[in-house]
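Next up: some structures, all given as structure tokens.
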Structure 1
């Protein structure tokens, strides 16, 4: 499930995946600039959801 979600996020351009040829295999993920621009919007939606449930 996690691998599938990560592949979808990568395909959508929301995360970058870097694989290193090491043993054991190491993979790193990072947010793209597009994703970073969504963080304030997601924060606002979270605040709205918390206030709406009160």
Structure 2
């Protein structure tokens, strides 16, 4: 699980993998107003939790 920075607040999602460059691939419930998967730059990650 990661928390990312975004304009106006934060965003929470589940990491499903990583790109070859090391950026996380995140599944989130508000990715363009639908559940989706997107790549977020590592620089936007402000917190993470790993089981």
Structure 3
């Protein structure tokens, strides 16, 4: 169930989903920058991070 919540969060607020999955790390900051530049790359990156486990 928590993966479903992370995926929904990734579609709405990608940095929140990455934060829930890996915490404050390199992936979070990369995702934040991608989301601030253009929203779509942040979503793709968040889904990639969540799917990697």
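Miscellaneous remarks
- Read-out helix-only ellipticity at 222 nm (-39500 (n - 2.57) for each DSSP H run of 4 or more, over all residues; to 500), computed value -26500, structure in 1, 2, 3: 3
- Which entry (1, 2, 3) yields the derived value -0.48, -0.88 for log10 I(q)/I(0) by the Debye sum over Cα atoms at q = 0.13, 0.22 Å⁻¹: 1
Every number in this text was worked out from the coordinates using simple rules, so none of it is lab data. Keep in mind the model is a prediction, meaning the values are calculated, not measured.
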